[in-house]
Structures are given as structure tokens and as C-alpha cells.
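We did not get these values from a lab; they are worked out from the coordinates using the rules stated. In this text the structure is predicted, and so the values were computed from the model without any measurement. Cβ atoms are built from the backbone, for glycine too; each structure is taken alone.
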Structure 1
């Protein structure tokens, strides 16, 4: 079994059923399965055989889904790249992963062209948009060129499925290696034990497919044989409501920021008319209790599921039902098949450790791509060290109290403060910089930079500099100029002092 087997199994059972809806186009299970077979043959013509790597630098689209399942069926390792990536971060991901092919669209082409002269890799470029540069192969030609190619045996559960880059405390994105077992067990079988969904359900995916919250929901829905309605980017709440009404959607996955936008932009009367909607899956960032309360008030018939997960582990714990009201600050109890323990429990709280079989066998990643040191640090004595600090209550419910990793989660997306700081320090006129996350009503957390500056540089100049080198969600929303940064006697930056001063509202 592998990820693509989930598609084939349902194509054989219900080939005429609608599998995917995007921008008004409907694709059946049978059609998508045949299309994937054609793409597998075409990829082989391009030299993409088992073990080769394919980077997807695309916005949400039918092409993204087709390539995802085609690579999965061919044993080609997927490298999903955020379409928001640019500059140094994009260059790093491509040079670190060294893909054999890279698919892009009209939106990502300009960003890609900016770094083409600089990157030290030479993949086969696949143009999936309408604007076809001479240096790329048209996406629509791939299936035709592979018509005569035979299919080969499909990959096994133990084979590498994807390398997913996630921000970490080191500042540079880490490539999380996931096997077919990690994806099938974590996104399909584990979900069967937690969520009461079935093939009659209609899922709506609101988040980008380039992140695990997006493609993970795709795998879950296709595994069930459900219909998937895929939204484009950027997210528009009114479009979501139209899709729910048109297709009688029952399950929606989103990050809390999106739920907040939905409540703000769509009248309550219209939300309450969506009587088909019965499940809301919230992940990617902590969900404020005030937002939960508002969702209960406006959508009383919708069951709320919030869960604790990561790219490295998949779903760790889940909170749903009456527990959302009785233990609203908890992230729930561990899901079946996943062990969770607390390091140094005698202290009351400690680092959260996760285990699910051997690395790569069930839900926990195989390791970090080309980073043995980070792998050894994260996977110790059979346990994955999450970097989060938490504790259990007497009923076995897990609570997260702090983060060991210096990570900011804004709008459900991870941002390494060090990555932002590295860019700030390259800006002429910035002598020192420190970045923290601050509470934000819309995004959960916003990025704030404390800057020690020379020569009178302005906030706008700093923002403009960052905009050319960082994805939009990684740019500092707030910038505060300070005379100096708090440090220890040995020169180590004391970010906790910055957080305390920020919380007190006092100027530094």
C-alpha cells in the first residue's frame, strides 16, 4: 500500500463519483486515476523514476493534486514548496533538496526567475500555467509524451514519500522526511479512529496544499472516498460559504485565523442557514477560548475538533465534543496509536515527547533530510522531542504551557524568529535585531522586531528590505527601535525580557 493506492481503491469502487472540485471544474475518481497513470508515464520520460525528487512550487490547483498522486504512484519523492517562498529561503530549499524536476505556475514564475541565475541546481522545469517560458516543459505535454511507457511496481509503505520543509529553531528550514507509512497511517488510518467521517461527506480544504494541513486533509478525504472541494488562494470567507451551500459540504478544515475571518465577514444569518455543515477541524495554531465560544454561539450544530500536530509527527492529540467546553484550554488526549509523555514529570511540566513505532514506521517522521545532527537531537531514545513544554491533568488531557523552540505561529504558519533576524541583520543600517511573537486578534500571533539601528533608517525601509527576501507572512508587522537589546553577562540575548516588557506595555 502507498498514498496513491487510496485514490486507485476508490476509483475502482466509485469511478463516476466526483472526487475533486476546483474553480467550478469537477473531476471524478475514475478520471483522476487515469490521469495520474498518464502522468506517471510522462514523468518517466522526463527521467523521474523511483527515488528522484519533484518540487511543487504551485498555488492550489488541480495540477497540484494530479502531480501529488502521480509522484506518489511513481515512487518519486515530493518536495512541496510554499508558493509564498522567495529570495534566500526559496534558494536554500531548492539547493538543499536538489529536486530533479520543479513544477511552477504563473504566480510563482516571477519569483523563480529572480533566483534562477543564482541557484546551484538544474532541475527539469515544468510550466503548469498559461504563460510558457522557453526554458520549461509545458505541463500539458507530459502525459502525451509518456503514452507508450509502461508503469512500474508501485512504492511500498517504507519508501520515502515526501520531504516537507518546516521552519525550526535553527533559523533554516528543515526537510522533514515522511514515508508512505507516515502519510497513510497519520493522515488516513489515525483519522478513522478519531473523526466520525465517511465517504458520504464532502470536505472543503481552505488551506494551501503545500502545507501538511492542506495535503493531509486531501489524503484523508480521498482515502475515505469523499468529495473534496478545494479553495484557491488567497482565502475568501464568502467563497467558502458559497462552496458549502453549492455542494452541501459537511466538513471544513481551517486554521483559527480563517475561522475568525469567517465570523467577521459573513453575516450570522447566512452562516446558520448552512445546515449540511457538521464538522470543523481547527489546527495549525492554538485556538483562543473566545473564538471557540463565538463558534459555539454562531454554529451550534457544527462539531468542533481542535488538535495538536506537527509536520514531524502528524496528529498528536485531539479535543472534541463536550471536552471543548469542559477543558477548553487543553489540546485533548493523545490519539490512538500515538504515545505522549512528559520529560521530567516530577517538575509538573516538561518537554512533550512523542512516539509511534520506530521513526518512519507509523506517524513519526523518518528524520530530517541531510541533517543528521538535527535528527539525532529530535529523535532520542525512540522519542520525538517536540520542543513544546506541557503537562497532563488527572484525566489524561494534555496542556501546552510554553515552547522550547523559538517559533512564532502566525495565521497557522510557522516562522522561525532567527530566520527573520538573519534577514534584518543584512539590512543596511540595522546593527542588532531580535524578533518575538506578540498576541494578535486576527493572526493569533504577529511578528514584532526590536531593532538597534544606525544612520536613521526608517520602518518603511526595513519593511521594504524584508519584503524582497521573505514571504509576506514572515515580515515583521511591528518594528520598535531600541537603544540596546537585553543580554546576559556572556552576551546571550534575553528574549524573555523582551516578552515581559511587551506584556507589561512599558517602553524599553
Structure 2
């Protein structure tokens, strides 16, 4: 058994340079070379990224200063996702990075809320979320560690994908990562083991490696074209197969959230950056043409496009194995789950951390790859179920795409979770669940699905006192929101924005 001496990453972009920076940091001082090969001829998919709060952990782990990151990637802050028109047209709800309300007498808040909501005596659950109300008011400030439960929240970022990859490229190369700009033309395999042994580049050079990370995007050069790993198609559950991306100029303000607008045959994203807004339409080509999708997308934009539209074709699903022989697939090479809940970068982080925990040697050890593949498959399946939930619970009656989504059979794992919540008001989670009870509550409440059960202690509590307690929570949240700065003010202070980049309008 010998340690890996040469790690080769094929492809740059967000996934490739995250891998390079992560392993360069993890193996600092070790006798292992890390080489990243990418071709400027091929380019990357990245059109502007929205993240989840785990991104802060990734930056902290690398020792990257948050302010420096914001300055170098045109980043803004994200409190959650605003869902417009998903339950029915002209309705909206918010998915915040925080719990709702606070426990009362050791009983979770949502039991009290559901009890009153069913009787029309409580507002939408968003009313009891500080970050949801901050987002509605376009306010932002950093959370305080010592805050009471009702004032605790987390946040993530929006950033420019190209700028982020370039930033990580510079960072990784200062840690010793070797960067080669070339295109892989041939791949050689060991005749005895079937492992990848050598990459032949278009400049005539050869790169040998002990272990390879495939970040070649949808092409999946190593994991699929050469190792024929196979792919699980999830399009019968998630039928969208196109994404049309179109950036535009600033729209006068910087909201601290991602917007997800339900459309004719899918949904539109809006991601606010410092210098522009990213827009896109994720849709099913079975229900709308590319030209029709572009027309609908531009109809919902309030500023002039700054580039030509790009159509990205995909099949939702995942590889049968993320780790096959001496190749590990990362990012789009490993599969695709639409960006509805901004989980793509989270899965890159998760995959990197899992691989490092079970990092191989030069000796064959099928137990390592089997364990990693099982962990990542379960992670992906849990994320998949949460995304399906968004479509299944819709009540956009009479629209072909949405009717089909509502009628489609569900994975048993998702059906069981819906019924568990309906019957008990709770859901069981384990370490492989990224989305916990607050996230599922955001969806269930947004789609008007209330549990049939609330804890019976509520029936022993004076109803008037419960109403007063919830009202006090709402009032406390509103007092805090009024005192906070506008999001654009926070960004200007922490990213040295010019006064002409944005206005003080709150939209």
C-alpha cells in the first residue's frame, strides 16, 4: 500500500477549482502533486451561482476572508429563496435559512402555528421568520451568535461563477497546484486493472496520475466516455430538461434572496449580483419551445440583457457510481439536479469532504469506493425528493406541465415523508439530510399542507395566550427589521461598491 503521489483534475470551472483548492489545503506539506488540466476552448457552464450556508464553511476551511471573497466575486448575501406562483398563481412564500418562531413550553413552534392557522387565527409562517421579513424589506445584517432562537438565522451568497473560479484558481496555485491549459485528446488505461493511467493532451504532452477527478462537465470524459459507468435518469420525476440563461443589467436594487418564479413549463430564477442580475428559465422542452421560453423569460425581466441567451440541455439524474476505479466524478460529471434549491455547490463540497474521509491509496480497496458511492447516492436522493416536492404540491390547475407534475407518481421515500408529516406533524432526519424540518415546513406551509396532528399539550393551553405569544413574536421581528440597514448598504460597506452601481431604492 502506497500513498497517492499524483492527483489529476480534468476540467476547471467551479467544481474543478474547488477540488484543487480543497485538496491543496488538505494535503499541504505532503509529497503529492496536484495538477489541473482545462481547455479554454471548451469553457464552463457557470452562469452565476446561488449557494446555501455551507459555502461559508468552505471559505472558512480554506482560510479565505469573507470580505475579500465578496470583493473578488461580485458577491451578494442570500437569506433564502422567494417562491412566487408555485402553489397557485399570485401566491408567494419564502424558504429562509432559519427556524420559524420559537419553542413554547418545550413544544416546537409549528405545532402551535398549525393549530391556529387551521382556524384562521395565525398569519403565514413567513411572518414568524426574521430572515423572511428581512428579505421582504430588502434588509441585511450579520446574525448575532448570542441571539435568541427567534432571531437566529443563517445566510449564503450569490456570486459570479467565472470570477469565483478565477479567484480559486489563483488561490490554489499559490498552494502549489499545477495548472495546464490544454485539451485532453486521448485517455490511456492500464490493461490489467482498467484504471486510467495517462492523459494525452493536444499539445503532445502526457500526464500520468495515480488518481483522477473528473470535472469535465456533462461530457463526463473519464467517468463515462472511458469507464462507461452508466447514469440513472430521474426525468420521470423531474421532467425539466432545458435551462435558458440570460443576464441583464441591474434592476435598481439588490435583494438579499434568490427569486424562483413559476412559469408556463418550469420556473425562472433571478440571482442578484453586484454588477448585474442573473436570469434563467428551467423548463421542459416537451411543453414549451426554446423560442417560447426565451419570450417568456424576457417578459419577466425588467432590464436590458447584457449577453446573448444560452440554452443548456440536461437530463436530471446521477451516475451509477461517483467513484469508479481510480476516477471520482465531481459536479456536472457526477449528475445534475436542477438549481431550484441551490444545491450544486453544496454537493461538490459534500463529495469532496466524503472523498477526503475515505481517500484512497494506490492499492485497490473496493470498500472505500463502495462506502463513498452509497453515501453520495443517499445524499443525492434526499435532495431529489425535496425538489420533487416543490412540483408535486402545486395547485396550478389547468396548466399542462403543472398538472403532469402533480399527477406523477412519487418515490416511496418522498411519499412516506409527506404522510409522516401529515399524520404526526414531524419528520425524522439523519446525517445525510441536508434539508431539515424548517425547510420542509417552508414547503408544506407554502403549499398549504397542514398536519392533521398537533401536540395535545396545546389543547391544555389557553388559546388566547397562544395567540398573544405568536403576535409578540411577529411584533419583535418587525421591530428588529425596522432597525436594520438596506442590503445594498451592507454590500457597499463590505465590498467597496461605487455609488453609481446601485441606487437606494428597495424595489
Structure 3
């Protein structure tokens, strides 16, 4: 089916006539409020999609979503106050609040599904919820195969059911991507067979491509290791110490990083993403078969990026583009097709944006900005700069062209021209020719800190050394890594530590 490119006003005037399928029911009763299918990946960097210009990964279904909607090429997670960036990222997404106004706590906070439920939506959630059991129970009316936590073995996911408003005790199941897609499909089919009196808000939070990098067996080898090109900013290790360089994510490959281990990591990472893409296609096909597609807004996004060898890092605990920039695609009624926006946006803009697209009252007390004016072509931006933060150790700001990263504990600054140097390799900080630009961006960070209630200092009283010896690090796997990963990345070492990331 071809997506409409008319305005939301036109949709409201014309009504919602679903043609075609014999199984489809008339959905005119809720035509003023489109359904929402929210698809959320875990640890997917923005360039790990075919539609972002990556010719090495196969994501035909997500690419088609971009063809039918708007892709935001500069969408960011604001950051995190601890290494498990996905927890604050999801709290910001669900609350519409910035990092220092929500951190990772959603208990007692009004969330996006709550807002939709108050406006008559039927809400359903499945997959990862990293923000407490109680906040899921408060947020959703229905839930199946709900995983409370940060990560697990993809083949043994502890899943809960929402029964009478309470989540049951977990039962281990697998494979993660299939578990979540299957129950989402069942929800859509059950909804289609009902009276459709109220629109739905269906949230599907995959745990892929978050590690363990253990694809379903039929996806192993989909991308031969030797065919994977190294990132253009690949390094054997990060050139200086700025935080906990042995945080769990960084333990997934030994030091120094070798081309072979990064190629293997990318092969498995891409396989996990392609599996998600296949199941995204299944969900979209269900919408079409059930006559729901034309009246459903579909969002595809991810919680944070990942280094996977870029700058000598593996994880998301930095403020480089690869770790902070994430996919964001929106398609559906009121959304033009085949549009790419370079607007500087945050994940937490999605809440007010969806409220606007669904003709709901704007949520109160949020920091996010509605992207509807950008989507509808009324403006090309909602802000002129973006501020990001990691713990107390890194701060950054970027504009359309420039980016400045500050390391307070090291009294060190990086300045990159992102137009000329998108891989962030040529540090211009300290160059007299760019002194005024450096000062301008420094002031932007200071202004953003005031606006967001960030109290980190520009330089700490005690400055720590930047030198370190990564080759002295000992690689230790966490308890969630299956045998495939231990043999491939840890040389058969047994798991020794527990992880919360």
C-alpha cells in the first residue's frame, strides 16, 4: 500500500477508508486518532541501516519505512549518568524529559503510554523495560513477554506477563527478537478482530542488537567476517583514558582491538539487526493484512548507538557520534514520504511529536519539542545546537557543522568540524585559527548546563592523567554470554562476573 503524503488535516476531513482485504474492518470510529506501532531497537547506531547509506547491511523492511516516511539523520540520545545508557535513554523517551530532569527513574512520572491511555488508546507493551517493574505496570494496560532489566542471553530471556495490572514472576524463554515480535503480532491480530472502538499504542522494545552477539543460528554467517569493512575511525585502543575503560561493554573484545575481532563483532551485530528487520517486516505485513496499516503511525528508533571498534571503543559510554546518534524513522498518516531531515533532534522529542501527529493534547511538563512542524515542512529545525553528557566525565555540544567535546577530569578538549571530518579524527582544539569557534562552543555548553540543570564543572579540582596501559587489561565475560560468544570472543573463558548493563 502506498502511504499518503497529505496533511493530517486532510486525513481528518476525508476519514479513514481502508480498502481491500476481506478481513479488514471499518476503522472510521477512531480515524481522528491514528494507531501507533513503536519499534525500539537496543544499541543500534544510526549508520547500521541500509537507508542511512550503509551498503553492507540488509535492512529492506526498515529501509521501506524510511521510503514511506521521514528519517531524521541527526537524532541523538542526550546521554547517561551511568554506563547502562539504555536506562536513562528509555526514561527520557517515555517521559519527554531531558537527562537531568528524569535520570533513569520513571516511578511516579507520567509516561507516553499513560498519556495515550488517557486519550482513549488501548496500550500494549512487550520487550525490554529498564526502568522498574512498577513503572511498566503503571504505564501499560496490557503486556506480554516483558523483560525487566538491561540485558540477558537472547536464548533465555526472563519474560513476564501483565495480569490484572501486575507483572508475573519471570519465566525464561527464547529467542528474544521472536518472543517480542510474536506477541506483538498476536496483539495486532486480536485487536483487528475486536471492535476497534479505541486506537492502539503498541510498544515493541527489542533487546537486539545489544550483546551477547549471538544471532539466532540461521543468521550466523549471514555476513562473513572477512566481508565486513572496518570503521573508518577504527583504532587498536582509545588514544587516552577518560573514564572506566574496562566497563562491561569494553570487555567484549580483548586489547588491543584487532581487525579480525572487530570484523567478527560487526558480522554478528549486523546479523542481529537483520533479524530485527525481518520481524519488523512481519509486523508491517500484519498491519496490512488486517487493514490497519493506512491508519497506523509507525516509529522505528533505538536507545543509543555503539562504537563496535570506532575510536578503539566497543560500547556506548562516550560522546562520539557513533555512540550518541541513533535511528529515528516516522511514517504514517500525516507524514510525507521519502523525506530526510537534518534537524538536530533528541529521542525525547518523540513523545510530544506523536501526541501532535495523533491529534492529542500536548503533554505537560516535558522538555522535548514537537517535530510536527519539521515533518510537515513548516520549518527545517527545532533547535540550533544539541548538548550531550556522560556521567561527570564528558560533556559535548554540536551544531550543524561543529562539535566540541570536553573532559573535565582530564582538562582536555576536542574540536571537530563534522562537515569536513564526520569520523571525528582531526582535533582542532588549541589551533589558533579556531580559537574563536572553540570559545563559542564552550559558551554553548555552559548555557546548556544552566538550561538543563547540569552542575558538572568545566575542569575538576584534581586533573587526572590521560595516559593508560590498555594491554594490561584482563578480559572478563559477564554471566549472560553464551557458549557461542565465549568461544568466539573470549577464547572459551568461563563467565566470572555479573552485569547490570
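Could you tell me which structure in 1, 2, 3 was used to calculate distance in nm of label points 7 Å out along Cα→Cβ at positions 113 and 153 as 1.3? It would help to have the intermediate numbers written out before the result.
Working: 1: 4.5; 2: 1.3; 3: 2.7.
Computing distance in nm of label points 7 Å out along Cα→Cβ at positions 113 and 153 on every structure in 1, 2, 3 gives 1.3 only for 2.
A value of 16.8, 58 was computed for Rg and Dmax of the Cα atoms in Å, for residues 329-440 alone; which of 1, 2, 3 is the source structure? Mind dumping the intermediate values first?
Details: 1: 16.9, 54; 2: 16.8, 58; 3: 17.3, 51.
Working through the options, I get structure 2.
For which of 1, 2, 3 does distance in nm of label points 7 Å out along Cα→Cβ at positions 297 and 369, calculated from the coordinates, equal 1.8?
Working through the options, I get structure 3.
For the read-out mean count of other Cβ atoms within 10 Å over residues 305-312, a value of 13.2 was computed from one structure; give its label from 1, 2, 3. Don't jump to the answer; show the numbers that get you there.
Details: 1: 22.5; 2: 13.2; 3: 25.1.
Considering all the candidates, the number was obtained from 2.
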